[in-house]
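We did not get these values from a lab; they are worked out from the coordinates using the rules stated. Just so we're clear, the structure is a prediction, and the values are computed from it rather than from any experiment. Cβ atoms are built from the backbone, for glycine too; each structure is taken alone.
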Structure P
């Protein structure tokens, strides 16, 4: 037996000495990075959580979670164990409460979505048309400008997020939806821009831009542009739709997603131009919390979103 096999055998033996509530406490602390919040999520008191963590540390001979100014940080062993613990809890949950199947035709459910207004404009109306025959389904859209994605998904305020996910967050899962695909837009009949735009023009003409200042847009720190020319921001907004609306009615210019532009009722009033240098290679993502991985209702909704978005992109030629 090699050293790693011996270590794994010892860990397995240690885990057999623990009860389910110890594993629940371990997973909750790992997910929240905070012992008090973990206790609240499980309905355990602070002394109970302290005792459970103490027992875990004793059995596993490891601190597991290291105190930080704002919570705790998992140790290397905690990072190694979390996958096994989650799989064990998932299996136990399946024994106690077999997975339910979701029937959109008969079930009653409100889906809570953290959705950038790009998707409100391009995806959501078509999605609603597809599902409106299911009278028990409803949707609640969060004000994304003010609610961080992590907070929305961890707290349960949102079931699903459509936008840009935080980087490498251990409790979130995501998949790519479509390229951000930014183009320069200017109104038709613009006094300077006619059919093409140069870097020098973008540096001189006033722009409408998304406000990425700290605190202005809850998830703005996850969005980064590269090679963007120097610019003169005349108007800062927190909705991508506002960029399109203002540009169509002024001599300012801006950047907007190609699908969003093509779906806009203002499309015929705009020039849509490739930027003189590439500014972004990121993708929009669909994001959810790991605890909802097997939620049959969300599995159905994610499929509906994939299909609907693919149809809209094909319809608009994007």
Structure Q
């Protein structure tokens, strides 16, 4: 097999080849699954976002393993991890930081907030007011934060994993469309199978998942090289058109008030490259685009009133749209 730049693959160096991205992803996946039983698809989606400088929205009920997944991913890539518990009384300064006057030096000193980290868990993001939620917009899109007129760069890599509880709606504020559009992917972990839950009981009967030590398996320097390698994965012109046709059909659909934005199209394009790379390929297949269409696009779509009355959810509408767009014949030469 040749790498994404066309040279032969040599060894397991995670610097340039699709095969090495696959190897590194496998190491991270195996490390995460020491504390997260099963959930291979969810871990792969988190890896896709990480390799594309994206962010992940995890929507699921409590106790499924959302926090454990975020911590395990941060440890696996040797990154600093912080958590913000969002509540209605949380203020933007609690996230971004504040300038404090130092009486001794007679100068203002900046005390950074928890957003200045590498992997940030925004727990129950929809419990904060829209003003506080919006404090993350600049950080997620531009990797920087502006406090009192001064812009400060955030660390690299920077990954936000935000959680939502879809059951408890009391005291919550729906995420605006602009906020949702900043998340590259939406992931649902789901309940474990019988065998997976049995494994959880056996594995963690004496120790909590978060107490298990995890050693890094990829350095941040290696991660930067992997992120660069993903951008070199080839996307055939016919597949680029296929992806764009899907996005265009969401904008034309009578069932949708809001279709996919150009940011969504770009996320699907980059995500397909990452998915191909962690699968060990230097080229994208139609199945990569089809697999990611739901996680990348569905949370950005708003169904029309008639669709809502019929109980049609964005994911169902999108599935019909993807099914109706002809799949091109992919050339692998």
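A value of 4.3 was computed for distance in nm of label points 7 Å out along Cα→Cβ at positions 46 and 254; which of P, Q is the source structure? That value comes from structure Q.
One of P, Q was used to calculate semi-axes √(5λ) of the Cα gyration tensor in Å, giving 31, 26, 22; which?
Details: P: 46, 24, 16; Q: 31, 26, 22.
It traces back to Q.
Hey, distance in nm of label points 7 Å out along Cα→Cβ at positions 70 and 294 derived from one of P, Q reads 2.4; which structure? Value 2.4 for distance in nm of label points 7 Å out along Cα→Cβ at positions 70 and 294 corresponds to Q out of P, Q. When FRET efficiency 1/(1 + (r/R0)^6) of positions 78 and 302 (r between Cβ atoms, R0 = 25 Å, to 0.05) is calculated for each of P, Q, the greatest value falls to P.
Starting from the value 3.2: which structure in P, Q was distance in nm of label points 7 Å out along Cα→Cβ at positions 134 and 150 calculated from?
Details: P: 3.2; Q: 2.4.
So the calculation was done on P.
In terms of distance in nm of label points 7 Å out along Cα→Cβ at positions 38 and 230, which of structures P, Q is highest?
Values: P: 5.1; Q: 2.6.
That would be structure P.
Could you figure out which one of P, Q the value 20 for relative contact order in percent (Cα under 8 Å, 6 or more apart) was computed from? Traced to structure P.
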